[in-house]
1. Work out the source of 0.75 here, i.e. which of 1, 2 gives that when FRET efficiency 1/(1 + (r/R0)^6) of positions 34 and 298 (r between Cβ atoms, R0 = 35 Å, to 0.05) is computed.
2. Can you say which of 1, 2 returns -9000 when helix-only ellipticity at 222 nm (-39500 (n - 2.57) for each DSSP H run of 4 or more, over all residues; to 500) is computed?
3. For distance in nm of label points 7 Å out along Cα→Cβ at positions 42 and 306, which of the structures 1, 2 scores highest?
4. Determine which structure produced the value 26 for relative contact order in percent (Cα under 8 Å, 6 or more apart), calculated from the coordinates; the candidates are 1, 2.
5. To test your reading of the models, identify which of 1, 2 gives 16.1 for mean count of other Cβ atoms within 10 Å over residues 154-161 when calculated.
6. One of 1, 2 was used to compute distance in nm of label points 7 Å out along Cα→Cβ at positions 18 and 74, and the result was 0.7. Which label is that?
7. Tell me which structure, out of 1, 2, gives 52, 35, 18 once Cα extents along the principal axes in Å, for residues 170-273 alone is calculated.
Structure 1
Amino acid sequence: MNRRRLGKSPLVVTEICMGTMTFGEQCDEKLSFEIMDRAYDAGIDFFDTAEMYPVPPSAEKFGITEEIVGRWLKTKPRDSVILASKVTGPGHGWFQPPVRHGMTFLDRHQIIRACEESLKRLQTDYIDLFQTHWPDHDARHEEIMAALDELYRTGKIRIAGCSNETSWGLTKSLWASDLHELVRYETIQNNFSLNNRRFEDELAQVCRQEQVSLLPYSPLAGGVLSGKYNGGATPDGARFSNYIKNGNERQKKMADRFVNKKSIASTKRFQDIAAEAGISVITLATAWSKQHEFVASTIVGATTVEQLDDLFAAAEVTLDDSTLAAINVVSQEFMYPMG
């Protein structure tokens, strides 16, 4: 697999990253190991997790994903894996994170403590990329970056990143790092897919100008781009099927954001484009994501080993100009399917 640098850092990773948020919920430990082994054998060296996984988050299962990843990590040479994890930030009223009794504001205490606890669950003495899972715009950015800098200088993390961040939050954090000579955010992990191209509006420019790498998550738009929700289908075991049928108010709103008339209509068009190109729509969506110059590695997820073939096939695919033009036509016709 091709590799790209994370921001300005020395770290270089595969263009596809194996995500783990299904481990411990939709995937038991045996299946999780099989998925990670398949990714590792395919040449993927970049794995992403978080203290709050699996999703949907719960106090009962908090930390289980990191524990599974940690046990798997012991079966591989540590230096052969670039491991990313995250410290939970505030829920911003969207929900109360089931972490430390909801005390997830970002300060030195929270960041240092979260990292140390993640290190124990992951059974390693360092995390390659440590990310803030949600921003805390009411906090002092210099305190957040100073805490990450402390972890960096003590060797507990190699580089820092952020997730679900805004243009203002990213530039403010970079400014604080420059001003106080602290470790900087080398990466930003945000939602980005054929059905959600909002990142291109402003954040892409920040990444280009400041040499910060995007790590897109949900390149299949929560599985919608696979076509499994077409025609109003709610397949058993699918995350948004569960949210639609049994979810709380927040989960039902999230499901509606991902699965709606516009997102299904655009998905059908992308399926036609993929068929014309002779590839699956899953491969099309993943290849499109990794083809952006501001993207370092696209994070994929799975609930079965069989799903990995179409995802990993994207490593060998470069979409031609006519295919990219056809995609842009659909994006212009169905603008912002996820709002």
Structure 2
Amino acid sequence: MRTVQTTTAETVCIAGVGFAVPKKVRANSEILKAFPNRTEDEIVRLTGIKERRYADDDESATSLAAVAVEHALLQAGLPAREVDTVIMATIIPDQPVPSMASALAALLGIPGATAFDINAACSGWLYGLEVGRALIQGGTARKVIVVTAELLSRITNPRDPETAFLFGDGAGAAVITGAAGGHRLHRMGLSGDARQFAAIQRTGGGARKPWPDAKADLHHFYIQMDGVAVFKHAVVGFAEMIEETLKRERLKPDDIAWVVPHQANARILNAVSKRVGIPYEKFVMTIAKYGNTSAASVSMALGWAAEEGIFAPGDKIIFCSVGAGLTFAGGLLVW
């Protein structure tokens, strides 16, 4: 993996954050009905997940994203009309064309905003932050919403033991600007490993297989995962992104107040903690109640922690993520 140098002058302001989740709670006990040979204790031990949220039929990714954005704008004290750019990170937009960001811009009452989607899987929100930061630094944008929403319940096979317990639904957002104050977002380190392209994938729904034929089952339209490969590469990937952020920012593990990681799996992140020398107690963890929400998980964890008031001014916070592709992202936020 590779990263690039950063300077304080290249930071931007995170002016507000927010998150949203559906009301419906789906506990492990509900999913276990399809797996009579497994127990709740086993699922919690392997994943750290006790429950997750599932969207109702009348909820959409766009509507959930709008709630997260409203919270972020309120915290920022910024009216939606002042936003000039909307960046949406998601692996399952409400529809493939046009972009979900465009739908969100219309819903927010800012139809003239620059709006586009990106897909970097679980690293998507961090990729979006870096794109937004670069647009502001380059003078293309002034006030940017970086938002993600994932309704993974719609593409999770309830009978697949590799994925049925992992995924949930949620949304998160941040407002970033070029202002001098606020929480300072440093440059993200981004990289990838396409050799692991097949480790996590959904092969249906694209140009190669746009819909199932009469004889096919829906296997290709569910998210699929090689759990062993993901665990192995995720531990290394998370650790390297944290270590590279420390090196790039000239920091030591003791300088870090919090780590806000992609909520992949509690066991993975526990192993990462030991590898990088940052206590697990400093990892902001929401996976027990929200599960793995792909690109939304970092933004949701940040939004939850901000609402809980656990951050203090000046806290150095590391973001890190590993996603399908594989994609990697990591960087520093100074609260």
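1. 2
2. Label of the originating structure: 2.
3. On the way: 1: 1.6; 2: 4.0.
If we compare distance in nm of label points 7 Å out along Cα→Cβ at positions 42 and 306 over 1, 2, the biggest value is for 2.
4. Values: 1: 18; 2: 26.
Label of the source structure: 2.
5. 2
6. 2
7. 1
Since every read-out is calculated from the coordinates, none of them should be taken as a lab result. Predicted model, so just to flag it, every value in this text is computed and none were measured. Cβ atoms are built from the backbone, for glycine too; each structure is taken alone.
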